[in-house]
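A.B. asks: What follows is a group of structures, each given as structure tokens.
What follows draws every value from the coordinates through simple rules; no lab data is involved. Computed from a prediction, not measured in an experiment: that's the story for all the values here. Cβ atoms are built from the backbone, for glycine too; each structure is taken alone.
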Structure P
Amino acid sequence: MKTYISILRGINVSGKNIIKMDALKKLYQDLDFKNVSTYVQSGNVVFSSKLNDPKKIERLLTSQIEQEFGLVVPVIVMTIQELKDYIQNNPFQNDKDETFIHFTFLANQPDNYKKENINNKKAENEEIVIKEKVVYLYCPNGYGRTKLTNTLLENTLKVTATTRNFKTTNKLLDIAEQIK
């Protein structure tokens, strides 16, 4: 069995797309996933599976969530090693306040996008680095104030995206390493 981390985009935000974590955990268990553990209310689930294809798991979860809850919710699934690599390759980890570091996870690696569309939205003191399937954001004015939102990144990069803060991202790795 392999351990995976799944992150759902846009659930339990501002009273929309409500999915209780108990119900989400049960859905994963009903799909025969093991060691299912959720973290906070924003759709972070760590689990083990016999399946070896993260994209197949994404499709399965997206379909099942729509069937069970009537919601079309993008799901991004990654392996422990992928998440570990994203954290280790964080360009801000040694010289920035981690409170203001965010990871935007991408469903696919973007190509042929206009960097100026992103750079034009960036505040003077913000930083952004795009590497493979993750966007590293440093938003010292707070993520709630940045214009480098999921919507902007999805529209510019033309891929599904969902963002987690530094603390949540690292906690998900801790949970995954405990159950692997």
Structure Q
Amino acid sequence: MKTYISTLRAINVGGQKLIKMDALRKLYENMGFQDVRTYVQSGNVVFKGGDIELFSLEKSIGQQIKTDFDFEVPVIVLTVDLLNQVITNNPFLADPSKEHSFLHLTFLASKPKVYDKEAIESKKEGGEAIRFSDKVIYLYCPNGYGRSKLTNNLIEARLKVKATTRNWKTVNELLKISQQTF
């Protein structure tokens, strides 16, 4: 069995697209996945399954959510190795002036065909920093992610891919959970 981490975009935010974590866990179990665990209320799921291509997992989970809850949700699935690589490669970790509590990672559903970096970077404010890679965008938002203009909506519009953002604590906790034997 292989361990996967899925992140769902925009559930349980502002009273929209509500999914209780026990219902989400049950959905994954009903799909045949094992050792399903959720983390916080924003759609983070660690689960085990067969060796399945990530795009296929994303599509089937998204379709099941549509069937069970009657709304569409972008789903991004990562392997433990990929999540570990993304964490290890965070370019802001080597900078002692960057406080980890202001780090965020925006996971991309696919490699963008067009990288409009300039349009995204032009939205930086007050000490913010951004670094791009094929599967993730690293953000440093010292005034808080909620105040930043470097949002999912901006990134999705400029790169033409679905995306979802997690804070540094959540990303590391998901890795920790995914590496546990359960």
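A.B. asks: Supply the structure label, taken from P, Q, corresponding to distance in nm of label points 7 Å out along Cα→Cβ at positions 37 and 149 with the calculated value 4.0. Mind showing how you got there, number by number?
C.D. replies: Values: P: 3.3; Q: 4.0.
Among P, Q, the structure yielding 4.0 for distance in nm of label points 7 Å out along Cα→Cβ at positions 37 and 149 is Q.
A.B. asks: Between structures P, Q, where is distance in nm of label points 7 Å out along Cα→Cβ at positions 109 and 165 highest? Don't skip to the end; give the middle numbers.
C.D. replies: Values: P: 3.1; Q: 1.8.
That would be structure P.
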